[in-house]
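Bear in mind that the values in this text are calculations on the coordinates, not laboratory data. Being a predicted model, the structure only gives us computed values, none of them experimental. Cβ atoms are built from the backbone, for glycine too; each structure is taken alone.
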Structure 1
Amino acid sequence: MVRLMLCVGLALTMILPESKAHAQYGGSRAGIDDHSNVVAGPPALAREVVEAYISIEGRAEVRVKPTEVRMVLAVTNEGQTARECRMAISETIARLKKSWIELGLPKENVVEDFIAVLPVYEWELKKQEGSDIGVEKKAGYRMQTNVHLAAPNDANVEKALAIAFEQGVTDIIAFDYWSDEIDDHKVKAREQAVKAARSKSDQLLGALFEVAPPVINVQEQTTVHYPESLYESFVNVQAEEMVSSWHRDVPLIRAHRPKNTYYRGLNFDGDIRARKLPMQPEISVVSTVRLYFASPAAK
């Protein structure tokens, strides 16, 4: 009997075609606790709300490619006096401006923003009444000036960043994206949201009522989500969670766990969505239009 089953299994293996399934990829982010994709039905409404009106909502997303990028860099220096710090920072900024202008960027696109000058302290060991003590003393100053550079969203941004690295400026505070077509895309997103709401109302109300109830009110909200808010950071590491008791008298210093950061894009679940994956930083314009219809039960 066992031999018969083995023969049948071997025959089936030879008959069945080879599997064409594609490989699945999870990535380091897979498995992280994230409940944003949990699908839940609409909440139950109270009777007075149900009988008051019917609401149907349409949501649309329009992606906009940025036309400009603002890069913010921190230029810092430490010295014995504030004057020394200021002179060193001014020389660095002057070299940056000169290189950026040679790159073809207008000088008016560079703006300096002085942040602060702070005293720097260090510990000095002294003897006091036969005991060693640590006393703080001022060792100098630390000054910071931010430089804002506006550039078209093209290869010049990468070249300007490379120039900053060449000058020893590596503290990149922010990249801010902008588009001069935002207002036009707000109108476009709003039109698509209205279209989605009307399509849903025609489908739902037309199937349920012989005469569609009239529209009694409308709500609208349009928001702009810039790329800097659409990045996601997380720490993905396998580390020891419990420390043995015999370690309690030994100082333990954990290794640095850097964050992984990637451009996720807008997690949007609406009626009209962008047709492509969010592969590069884009501005997302989202419009929501809610139509209110008279409820037959309100009479």
Structure 2
Amino acid sequence: MRNFARMFALALLIAAPMAAKPRPQQAGPDLPWAYPVPDKTQPAREEEGPMHVPGSTKAYTRAQINDVMNPPDWFPDAHGPAPAVILHGSGAVIACGSCHLMSGLGHPQSANLTGLTVAYFVEQMADFKSGARKTAAMPGIAAALSDEDTKKAAEWFASLKPKTWTRVVETDTVPKSYVDAEFMRVPLPGGGTEPIGNRIIVLPEDTARALSRDPNSGFVAYVPKGSIARGKELAENGIGGMGIGCTSCHGESLEGMGQAPSLAGMPPLYMVRQIVDIQSGARAGNMIKPMIVFVKKATLDEMIAIAAYAGSLAPR
């Protein structure tokens, strides 16, 4: 997606791992809702003592939750043994679990890595490393990781099962919101509502749990009314009536086919960023070449519709 001051500048993890914070992947100033940048004015937050999430016996302080080299693992029994690169990073590279969570599901400013094949994951990391795929953080991370750590991370994320993490809701209005210091969009306290316009607005189901990196508390993607039905038509018939849509490569239910990954249940905000990045050339590589013809003329309306439809499907 367009050079996204995007998902996260992850605070150039390589230079200052302990101080690093997830940042947008290179924000497109014309799409601030897709490429979030923290608001200059931040509402005050009152948090005291250790924090808890439902169903876990663990407790973490805010400093521990935000420690990018030791992300909180609220439910260690919910996944298999995690390699060191997931739990503690590698050298100066931050732990994968700090941004993508110990569930692999990630936050709106990062990526959901569940359901990816090992081969696809490894190829994407190679694209980051070569510069074919450009973001603010991942090229540096990919370059600093050994092939062994990359493979271990790929195998571990591939072992995690996808699940519905982002609920898609069609609406005319959304809660007023702001982007916090961790690059997450959250409701503005007492902020009321505003028209959604031509945007996708993603907010936590439960703000406190999301900020605690709870792997069991997901998000709501608000999309304009009519987006899902229109997206289904575009996915099946293509943009501009070209007659070939997403389903030709990604499967009838967007469940994925061969090297083409599943799009079903993909977080809509992430999908919009990918289309924008492909259009701008920020995302290239061998696996992307077939995509260019399909998305090069996509309008923002069409991107939102396709992303809403794909995100509304059950993950495969």
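In table form, for the structure just shown:
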read-out	value
Relative contact order in percent (Cα under 8 Å, 6 or more apart) - structure with the largest value, from 1, 2	1
Distance in nm of label points 7 Å out along Cα→Cβ at positions 140 and 180 derived as 2.4 - corresponding label from 1, 2	2
Answer label among 1, 2 for the case where mean count of other Cβ atoms within 10 Å over residues 212-219, calculated from the coordinates, equals 21.8	2
Among 1, 2, which structure scores highest (criterion: mean projected area of the Cα convex hull in nm², for residues 108-155 alone)	1
Structure from which 1.1 was derived, distance in nm of label points 7 Å out along Cα→Cβ at positions 236 and 252, options 1, 2	2
Highest-scoring label, criterion being FRET efficiency 1/(1 + (r/R0)^6) of positions 204 and 260 (r between Cβ atoms, R0 = 30 Å, to 0.05), among 1, 2	2
Structure (1, 2) behind the derived value 0.55 of FRET efficiency 1/(1 + (r/R0)^6) of positions 60 and 172 (r between Cβ atoms, R0 = 35 Å, to 0.05)	1
Structure responsible for -0.33, with log10 I(q)/I(0) by the Debye sum over Cα atoms at q = 0.08 Å⁻¹ calculated and labels 1, 2 on offer	2
